[in-house]
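Below, each structure is written out as structure tokens.
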Structure P
Amino acid sequence: MRSLVLWGHSLGDYQKMFGLSPEDLTANIVEVASGPTAFNAQMLAEGHQVISIDEMYGLPEANLKEHMTSTFNKHLEAIKEYSDVFAWGTYGSLEKLAAHRRKGMEIFLEDFPKGKADGRYIAATPNKLPFPDFKFDIAVISHHLFAESDLNSIQDDIDVIKECTRIAKEIRVFPLVDNKAQLSPTVGPVMLALQQEELGVEIKEVPYKLQGKANAMMRVWALACSLR
């Protein structure tokens, strides 16, 4: 449930959330169900190319900004109510976290018109992605699957991950917790289903922790891949 998540993640956030190494940043990356993050713009500024996918990118620009603002404010109020499940060591306080994420959304909004014209922001649903097989090296999915287990079924999560394994050699999903910041009960069944499809799956600790037990990502791959 995204009521415990503020949009506006930065490149630095993603490096920690998805364990992205300097080498990974040079790979061909797609950001799926991404929302308004600064990742694409900041990667471009570093000389890297990213494609970001989200249904909301199909909204008219004025409507998109209004939707972002109203949703962000609603999420902020929800976080205040559940602040006890957050670890504030990284940011120091909710106010500093909110300022960081608002800055990320500002960067997104500044970049969006040109980025959309350049084909870096594409409106599409995560279970039907408009790309050929294995176009990308890495697909990252932030706060869309297990974090919304009250909205998505197990099969929904499986379908999205399988579609991402079609277009990318490796998928990284973060976080793996539910809306109470506990390990989502759907993680086990999803992993089993993916393994039965002969996909490689691992859970890997990452250097990012803001909510309870949310310090691990799921890594999935469809081709031969050495663990690291």
Structure Q
Amino acid sequence: MDISIFEVTGPLMIGPSSSHTAGAAKLSRVAAAIVDAPFKHVSFGLHGSFAKTYKGHGTDKALVAGVLGLKEDDERLEGSFQIAAERNITYDFYEIILKDVHQNSVKMTFHLTNGNEREIIGSSIGGGRIVIKSIDGFDTDIPFNTSTLVIFQEDRVGVVSDITKTLADHKINIGVMTVNRKEKGSEACCIIETDSVLNQDVVEDLKKIRHVMRAQYVNIAE
């Protein structure tokens, strides 16, 4: 089995559950890092076990803590509602049925201060591990356990080549890369897991590529 000792012993966290508490906090923290924009409200659509037990296991507090940037071992997690109020961040929870996802899943809709919305669906799959299932309607299925780039681009010939060349120029090796599009010639989403930590210069150079709309770097270990 490809499993680490950390997954056996469980993550450092504020309890009571690695899946419903620690995993939930990490899930929403990654989601907020992907969004990387000021927001005023987050709607949490809870699926399966999350919907049935979220108050008892503190999933609600953990999800709010995560979007505020608190890590799963932060002692302030239990007071996340108060911190959100102090930052003028509001939230709501509702039950939803999602397709083809783990029982511990959530649909997070970020209402940005500029009036736009961003939507991320993710799952807490046990031992504090997570997987982001979709970003703004694009299927992803990425664990975000390493340095990861999220790039939105126009679906044009040569854009992916320009992205990989830019990374090569910075001597960044690609571990895994997936590209999804909604339809030919429309918007595409490129997810790249890299073997090394990136600096902001790399991200800025990616943003300069023609037909790249957004580029975001996520490394939850930082």
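Each value in this text was obtained by applying a stated rule to the coordinates, not by laboratory testing. In this text, all values refer to a predicted model and were calculated from it rather than measured experimentally. Cβ atoms are built from the backbone, for glycine too; each structure is taken alone.
Which structure, out of P, Q, was semi-axes √(5λ) of the Cα gyration tensor in Å, for residues 107-154 alone calculated from, if the result is 21, 14, 10?
Q
Please compute FRET efficiency 1/(1 + (r/R0)^6) of positions 99 and 131 (r between Cβ atoms, R0 = 35 Å, to 0.05) for structures P, Q and give me the label with the greatest value.
Top value of FRET efficiency 1/(1 + (r/R0)^6) of positions 99 and 131 (r between Cβ atoms, R0 = 35 Å, to 0.05), among P, Q, belongs to structure Q.
Which of P, Q yields 20 for relative contact order in percent (Cα under 8 Å, 6 or more apart), as computed?
Here the read-out was taken from Q.
So if we calculate distance in nm of label points 7 Å out along Cα→Cβ at positions 67 and 91 for every structure here (P, Q), which label has the highest result?
P
Here helix-only ellipticity at 222 nm (-39500 (n - 2.57) for each DSSP H run of 4 or more, over all residues; to 500) has been calculated and equals -7000, so which of P, Q was it run on?
Attributed to the structure labelled Q.
Among the shown structures P, Q, from which was the value 0.97 of Rg/Rh (Cα atoms, Kirkwood Rh) calculated?
Q
For structures P, Q, calculate distance in nm of label points 7 Å out along Cα→Cβ at positions 187 and 203 and state which one comes out highest.
Evaluating distance in nm of label points 7 Å out along Cα→Cβ at positions 187 and 203 on every structure, the highest lands on Q.
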